[in-house]
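Just so you know, all these numbers are worked out from the coordinates, no wet-lab data involved. Just so you know, these numbers come straight off a predicted model, no measurement behind them. Cβ atoms are built from the backbone, for glycine too; each structure is taken alone.
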Structure P
Amino acid sequence: MEKLQSIEQFEELKNNEKTVFMFSADWCPDCRFLDPFLPEIESENSSFSFYYVDRDKFIDLCADLSVFGIPSFVAYSKGEETGRYVNKDRKTKEQIQEFLNGLTA
């Protein structure tokens, strides 16, 4: 999963179709729980582009988007938010897949 490099990049990427931002942090145990199955989620959902957003590096973006718990996911298509799975709870592969299945774009 490619890492977000700048706010400018975020603004560009959210205008693409079917873009999912995963908000995370290296120190977060619930985020690390996702690591084994994230590549599978990405490959099974190839119509989406996935980007890793480091919560600590982009704390202002997180505040702007009301992302106060990690791991969390916010999806965009053509500049419009199409869905969010935002809370501080550990997420299973099935829960993430259900979120992706429910996105309208």
Structure Q
Amino acid sequence: MQNEDEMDAIRQRKIAQLQEQQTSQAQEEQHAAVEAQKQSILRQILTEEARQRLANVKLVYPQLAEAVELRLIQLAQQGSIGDKLTDEQLKEILRKIQGQKRDSKIDIRRL
């Protein structure tokens, strides 16, 4: 009897582990699909140089790059972007967004 109970417990743990792995794998696949869709949209609305700049920004400032990507995708879906955005236009967008974030900083100076 005790061996059967132990075997049942082992089976239950193994089943739970397999279910957890499947859930994790499904989440990874979903994340990869969303990322692929984002990159596809960005390829349509950004020039090669602008996409490269955004990739570089993403390495250093991932949250800023994510915010810019989402904003650009929103603008594209609204039809606000006609031609592909150039590197210079992307730089301007980055400056504006970065400027908004900088304005919210508080400097504390001690005498």
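Ranked on relative contact order in percent (Cα under 8 Å, 6 or more apart), which label among P, Q comes first with the largest value?
Values: P: 34; Q: 26.
Largest calculated value belongs to P.
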Notebook entry, point to check: Quick one: mean projected area of the Cα convex hull in nm² came out at 5.7 when computed from one of P, Q, so which one is it?
Noted result: P
Next item on the list: Compare mean count of other Cβ atoms within 10 Å over residues 3-10 across structures P, Q and report the one with the greatest value.
Entry: P
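Computing FRET efficiency 1/(1 + (r/R0)^6) of positions 11 and 91 (r between Cβ atoms, R0 = 30 Å, to 0.05) for each of P, Q, which one ends up highest?
Working: P: 0.70; Q: 0.00.
Top value of FRET efficiency 1/(1 + (r/R0)^6) of positions 11 and 91 (r between Cβ atoms, R0 = 30 Å, to 0.05), among P, Q, belongs to structure P.
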Item checked: Test item: helix-only ellipticity at 222 nm (-39500 (n - 2.57) for each DSSP H run of 4 or more, over all residues; to 500) calculated as -28500, pick one of P, Q -> Q
